[in-house]
Structure 1
Amino acid sequence: MADNVIEFTDSNFDEEVINSDLPVLVDFWAVWCMPCKMVAPVVADIAKDYDGRLKVGKLDVDGNPGVAQKYGIRSIPSLLIFNKGEVAQMLVGAVPKPQITAKVDAVLN
């Protein structure tokens, strides 16, 4: 995992995401998911590009079914952008970087 991409889990999700002062991009993924592997470098790029303005992390849905179930994650990759503890934006599937950054920018501006 890239240096500035955090690993979110069922146990740290509330602290890292819900209670975050910054908006948070959460990449719901799994090891066996090929489209997830395609999105991973894009998520890492976004973490670098928005460093200090956006918290970015990944949550393995197989290892952390509680959070995935709570947010109704049925297909992966799913990218959720949280702001002040609420889901502000959602993208499903291997979407291109400009589409993700447009959603991020909508939350930040």
Structure 2
Amino acid sequence: MQDLTQEQWHKQLVEDATGVILDVRTPHEVDEGVIPNAQHLDIQNAPSFMAGVQELDKAKNYYVYCRSGARSAQACMIMESMGFKNTYNLIGGFSEWTGDKANL
């Protein structure tokens, strides 16, 4: 796992052809908006989160965020323990995100 600032995370994601954005917030938090093209896997719903992660391609790079950066760091560590090599945690999470936002 690598912790990236908002600027680093966005710059690296834009240049990453195999990058996948993961939103690990709760459904209620997702209702407040998302980073465009994000896939949602609620880390607080452990069975659903684990099942969803197992379906992901381990060869891709994962840009993970939550509200503030703590749960996404946890998600990155879980993913790494499952064999994912490239996970990037968004420091400050969605609450500090200044880039584009969308609604699901």
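For the read-out distance in nm of label points 7 Å out along Cα→Cβ at positions 26 and 82, a value of 0.5 was computed from one structure; give its label from 1, 2. Among 1, 2, the structure yielding 0.5 for distance in nm of label points 7 Å out along Cα→Cβ at positions 26 and 82 is 1. Can you spot which of 1, 2 the value 1.4 was calculated from, given it is distance in nm of label points 7 Å out along Cα→Cβ at positions 66 and 90? The value was obtained from structure 2. Work out which structure the value 39 belongs to, where relative contact order in percent (Cα under 8 Å, 6 or more apart) was derived from one of 1, 2. Only one of 1, 2 returns 39 for relative contact order in percent (Cα under 8 Å, 6 or more apart), namely 2.
The numbers here are math on the coordinates, done by the rules we state, and not lab data. Predicted, not measured: the structure shown is a model, and the values here were computed from it. Cβ atoms are built from the backbone, for glycine too; each structure is taken alone.
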